[in-house]
Each structure stands twice: as structure tokens, then as C-alpha cells.
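For reference, the structures are reproduced in the following blocks.
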Structure 1
Amino acid sequence: MGLDVDNTTILTEEKKMTKNKKLSAWEVVSISRHSKRPILQDYLSLIFKNFVELHGDRFYSDDLAMIGGFAEIGDQKVMLIGHNKGKKVNENIARNFGMAKPDGYRKALRLMKLAERFNIPIVTIIDTPGAFPGLEAEERGQAEAIAKNLTEMASLEVPVVCVVIGEGGSGGALGIGVGDKILMLSNAIYSVISPEGCASILWRDAAFAPDAAEALNLTASALLKHGVIDEIIEEPGEGAHTDYEAIAKLIKKSILKNLKSIENLSGVELVQSRFEKFSGMGKFSVNKSATGK
């Protein structure tokens, strides 16, 4: 006599197995780049309200790859700043696929200083393959613009919460990534270089990108273990692209919780805590018993 197995039970078990399956670093990279993955443009209406976009860096242009302005999340007023890749091909091109030029980083810094003047917390949304590497960006001081943002963000006397929602690539991500709390979606990545770029340097062949992804420790779980980020926001189903509303609710809850945890710190305390946080990254200890000394 054969077993009478309900198909619903089988499907449920398969979903559980998929959910519990540990993804490789390269699989996470692929999900972080999914064409239907929600971007800042999607979260504007799902998480924030009364968004008033502010334009221009007051030096050269209004970089569409970086957007920002006043917004509300829950009952909290914030300065929202983030990369925006665009949804369709024409938007992707107009926004340079989220790769900001110096103008974008200078605009971001202008808005951060404005938030500090009015004592408003800052929320940054990180989602970029990296800063734009073109000649025009270099001519206008790409490295200087990012470096200045790092310095200035470290000394901001208002709370700063950063959320990595997709790709967190190199200096392009760090340019708006110095915060009191760094949150990261479970299928996002955050790395000093792309796997393809790393493979091209180490192995002279981009085909080794999956190996590079493993070595770079770019996944949320690896970065939490090393103290680079503070919290992982677990994505629903097979990734954020499967349920926009569910992931938006989780991100909103996490941002509000982390803003509340630091709302009573003074400006001096925030700066000191931020300094200690980033100074502590990269420290390690040697197991003396293993070395025989």
C-alpha cells in the first residue's frame, strides 16, 4: 500500500528547505542585483511620507543618481538621502545606474549639514555598484568628494542610520555610509570592490568572481560577524523582490527602532560613539596557543 502524501505538504516542505538553505556568497550577489529588486524609488511611498526632494550641490549640477530631501517615517522627521538606480532603461541611464559623480556626494553632504543645522536625524539608503569611475568624475574630484563626506559624516552631531538595501559597492557606498547604526538586508552585499573587479586583479580573470565573492566576506552574515554592520533585516521568501510591502514594513520597523535607541545621545556622545565604532573595525587577536608563543 503506497503512502498518501498531500501535495500541499510537499510544497510547504520545499519552501522550508529553500528558506533554510544557506546561499553561497555568489548567489547572494545575484539576488542583490535582481532586476526586480526594490530600490529607493519604491520605498519612498512604502516607508516614508511627505518626501520633499531637494536638488543640486551648489557647485556644478543635480546628480540624479543621488537623491535626498526632508521626509517622515512614522512620526519622525528625517533627512533622507540615497542612491537611486531607476526602474526602466531610460531611468537607469538618466540616473547612471545609481553610480554617483562628485556632484551627488556634494549634494548629499549639503543635505546632511542642513539636517544637522535643524537637528534632524539622517537616514541614508545605500544601493550602488560604486561611484562613477569616468573621466569627468575624476576631473571634478571624485575621490576628494567621497573623502570629505567620510570626514564630515564622522563628526555630524545628529543621529545617522544607514541601510544597505542592494549593492553596497566600494567608496560609492561609503560616501553615505558612515553612521551610528548600519543596517543591511539579508541578501544585500557590502564590499570594498565588486567580485568581478577583485577576480580581475587577483586571478586576471573575471570568471573567478564566485571565488572572489566568498573571499571578500561581502554578505550580511559575514559583515555582522566582523562588526561592520549592526543588524540584518531578514528578507521574505526568496528575496526582497518577492514581496515589496513585507520588506518595506521590516525596514521601517528597523529604522525606527534604531533611531529610538540613539535619540537621547548628545551630539558629542554621538560623535564619540561613532569614532569608537569605526576605529574598532578590523581589529583582531592572535591565538597564542596556536602560534606556540
Structure 2
Amino acid sequence: MAPQLLDGRKAAEAWRKEIFDQVQAMIAAGHRPPALTAVRIGEDPASALYVKNKMKAAQSVGFHFDELTLPADVSQQQAEDAIRGLNDDPLVDGYILQLPIPDHLDLESLILSFSARKDADGFHPLNIGRLFREHPEAILPATPQGILRLLDHYHIEVEGKHCVVVGRSFIVGKPMAMLLQRKKGRPGNATVTLTHSRTPDIARFTRQADILIVAVGRPHWLDGEMIKEGSVIIDVGIHRVQSARGPRWTGDVDFASAAPKARWITPVPGGIGPMTVASLLWNVLLIARRRRGL
């Protein structure tokens, strides 16, 4: 039986339409539209492209968008001061720090300079703490929130399922595990196993998963021998690799071998990427609404 695709492009389009409608309602009520700023450090071409795509997405839903570009040799103090300037700017609702950043900068210190109220990526410790406590004002990390929204869009039940997360980053793996098992939100109430690079015989766990979320950062890491028949496969990875037909994009999952065994599976590209961008826009909308008392 052929798997069904979890089409992130279609789900993200519907989500962006919801965001656009809320922005238009804000404007009609006399409020200014949400304003997002992207902070980019250095001239990495991939980062510049990612920011350009976020700009297009933000403008498509009616946001105001700015980019703050800092030189690659910026000092730690200068970078933190620039971020604090955004904290104090009343016209900035939310901002993101485009990763990666130059090696000489301390990411943790930069995050601590964020205003938790404007932290559109949900990286600030206050937002992480609110996530763990299931606080209603938590700003959720964009990729995990996008995955939950994708599952909900396709009416895939999470409650009571065994979800296995592969990867323990603070951006995806750890918050993903917490959100899947939350009591208050939907989707939630799953039984979650969090695995990582030091987990012995990791396939023993991936074969048990009803829902398997793979975020290891290695192309084709998961193959069909590592999954259970009829499972749901969420591929968070994206890599540019060479093939006989030239360069192409692929994920952490070997789609050709995994798809025949899966009930649902995300494509790469077109799966989690569009949902992550839509999730970021949703966060900025929520921040803007709170700042305007809506």
C-alpha cells in the first residue's frame, strides 16, 4: 500500500491563510500589522537565502519585515547591544536570530540578551520554562510546533501513541518530546521515547514507534529496516546531496526504503520546512496580538 504524504506546503498554505485573515482583522480594527525583524550575522549565502524566504513569507501574510545584518567579525558585546536595541524598539514585535552564527560568538549569551516577549523562535529560557510548565503564554519553538500542526491538519491521533524522537537538540528534539506528552494541548498525551546518538541499538526503539520524528542531521540515516509497518514518519532533516542527475535535496530518512512501510510520511522538500516558517509567523502574530491587548 502506497503511503500518504504529509504535504507541508498545503498545510502551511492553510495556516498562512488563517494568519493573513487575522492580520487583516487587526488592521481593520485600527492596529498596525505585526512586525518581524531577522538578525543575520555574516554573509553566509545559505543564511541570506533563508532570511529572504522568511521575508517573502512574512510579507505574504501582511507583516512588516526588517533585516538587521551584522558583520561576521562583530564582537559579542556589539551583537548583544544590537539585540537589546530591538528589545527597546516599540515598532518591533518579534525577532529571530538566523543560525548558524560565527564560531567566536557565544549563542547562549546572545539568547540571554533576548526579550522573552519578542523571542519569536522560543529560544529564551523563560519560554522554554513556560513550555515545560505548559504555560498558555509560552512561545513554542517553530519546528516542533509546526510538526504538531501538521499532524493535526491531517487528523493524525497522537494521544495514547508511542512517539519516538531521534535527536536531542534544544531546537527540535527536546521541545518536541515535551510537547508530544503535554496534558493540556492538542496534539498531546503521547508516550514519548527520546533517543540520540549515544542510544545503544537505536533501531530497537525506532521499530516500536507509532510516530517517528527524525532530526539527526545525517542524510538517509533512517531506512525501511528501522521502522514499524504502518507508522507515521516525520523527517526534519534537509540536505543537498549529489546524485546521478545532479544535486538534489533529501532528508534524514531514506524515503525510497521507508515509504513502502509507512502509513504517512513527510516529503523532503515540502514537508516540515514550510510548516516551520508558518509556525514562526504564527508566533509573531501571537506576540503582536498580546502587545496590542487583543
Structure 3
Amino acid sequence: MPLPAAGAGADPATTDPLMAEGMKAFAEARYFDAAGAFYRVLQVDPAHRDAKRMGYVACEFIALSEMRSALVQRTTTDAARAEAKATALDAVAKAQAGTLPVAEARAPLEAALALTPDDTELVAAKAALDTKVASQVRAASAAKGAAQAKDLAAKLAAAQADLDAGKLTKAVKGFEAVMAADPTHSAPEYYQAQEGEQAAKDRMRTDSKAAWAEANAAIKVDDWLTARKRLQEVVSTDPYNDTAATRLAEAKKHLKESASEVYKEARVLEEMGQSEKALALYHKVQLYVGEESDPLYGKAQARMDVLLR
């Protein structure tokens, strides 16, 4: 059902949520709740036409419902009431014993209560049924919680085993999976996983410390080949070192630019007939590029093949 428009002068930020609440309650036949929501709209905006109209409609439905209930109670025979009560109590007893779903016991009970709402046995049966439902909800929640706790414990144990075995990257991913499985941070495993993740990353940093120092030392003296090699070791050992990854990209870019210049020099030497020097430079190009899939690597190889025929 489309949401009615607000009245003139209304604050939509305040009235629209209340109107939506009222319309939802009305659609679900909760007419008292609907009327209450429309009344709260009118407290904010007394001129809200649609709140007035829907408030009247909700009240009419309340009156019709009450009249219908009263009419049913007046026209129902004592025998029919007794039969409805017996059916309801039998259904509730079966639900309590577990031989009938609680949801199926609810309908005959509500039908009997509609005929005799003040019957103490029916009221007590309703309370017992509500308690049964609450117990089932608690049991389901407890079972779900136990299953989640077992799953978290298993994930944590696996991640810890990977950490102990030195499988650091796998351990980090395992600890991250534990934390992701507990978004509310309510289980102790979350904090244990947090500590484990940090421990794994600290070990990565320690294991890559020497290569990291050598890489930085090589960069200072423009030894980009050594820098690239050591930075690759760092990133392989500690994939969470973003600074190393950035410097590795810089080293590759620097070497690629240098390789382009060396290739040009090699071509000049080749045209001058200095084949040996050209071969050495083409080999240097390949060292600088470092990847056979790179087009420049292939071009250098093609020139070398020509010179070696």
C-alpha cells in the first residue's frame, strides 16, 4: 500500500517514519498500534490530513473488530464454547508434550479465547504456550551459540597451529577468519585471534628485517638490482609491509626506465658492428627488466638471437 502524503507544514523527517509505522501496522491488522502511530503524527502536525483520515479508519476497524467479537460471543452456544475450549486445551497439552507444533496449537487456543476471553484455564494455557515458545527460542539460541563457539574454537586452533608451524601468511588469514565470524566481538576467541594475528605479523616483520635493511642500503647507492631482489624477499615474507611493496614498485619502474636506455645503447653498438658489447647490453636489459613476459625482454632476446647466429 503506498504511503499517504504528509499534510502542509509537516516535518517529513519526523512524520514520515511514524506514518510508515502506522501503515505497516494497519496492513498487518494491528489496528490499535496503527491508530497510536497516526495519533503521534497528529501530535507533531495537527493539520496532517492523511494521519487524521487513517486514524479514523483505524478506529473504525477497531470498533468493527470489537463488535464482531462481541457478536460472536453472544451468538455462540455454551456447548460450542465448551467444545472450543476442550479442543484448545487438548492442542496446548499436545504442544507441551511435543507431539504438536506450538504454532498449530496457537490457532484453536486463540479461537477459544475469542469466545471466552476471561476463562482462567484458557488464559493459563496461553501463558503456558507462551512459555513454551520462549523456551524453544532460548534453546535454539543456545544451540546456535554453542555451534558458533565450537566453530570459532576450531578456526582459532587451526590458525594457531599454522602460526606454530611458521605458516605465517596462512595463520594471519585464519585469525582474520575468526574475527570475521564474530562481528560483535562478543567471544573471547575474537581477542585471542587479534593477538595471534599481531604475533604472526610481528614475526613476518622480524623475519624480513635483514632483507629490508639490505634493500634500503642498496637504494642509497643506486643498486636497484639488489634493491629489487631484497624487496621481493621482504614482500614475499611480509606481504603486509605496504612500504616495501611501494618501494618494490619504484625499483621495478626505475630498472625498467634504465633498461629502455640500455636497449637504445645496445642498438647503436649493434649498428656500429660491436656485437660483443651489444650482446652484453642486451643481457643487461633482460636483467633490468627481470620478467620474460615483458615485451622489452623479448625484444632484447630477439636481437641476441640475431647476433648469435
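Taking relative contact order in percent (Cα under 8 Å, 6 or more apart) as the criterion, which structure among 1, 2, 3 has the greatest value? Before the final figure, lay out each step's value.
Numbers: 1: 17; 2: 21; 3: 7.
Going through 1, 2, 3 one by one, relative contact order in percent (Cα under 8 Å, 6 or more apart) peaks for structure 2.
On distance in nm of label points 7 Å out along Cα→Cβ at positions 43 and 235, which of the structures labelled 1, 2, 3 is highest? Show your work: numbers first, answer last.
Working: 1: 1.3; 2: 3.5; 3: 6.2.
Result for distance in nm of label points 7 Å out along Cα→Cβ at positions 43 and 235 over 1, 2, 3: largest is 3.
The value 4.2 for distance in nm of label points 7 Å out along Cα→Cβ at positions 155 and 187 was derived from one model only; which of 1, 2, 3 is it? Source structure for this number: 1.
The value 1.9 for distance in nm of label points 7 Å out along Cα→Cβ at positions 59 and 115 was derived from one model only; which of 1, 2, 3 is it? Intermediate values should be presented prior to the final figure.
Values: 1: 1.9; 2: 2.5; 3: 3.4.
For distance in nm of label points 7 Å out along Cα→Cβ at positions 59 and 115, the value 1.9 is produced by structure 1.
Since every read-out is calculated from the coordinates, none of them should be taken as a lab result. The shown structure was predicted, so the numbers you read here are calculated from the model rather than taken from an experiment. Cβ atoms are built from the backbone, for glycine too; each structure is taken alone.
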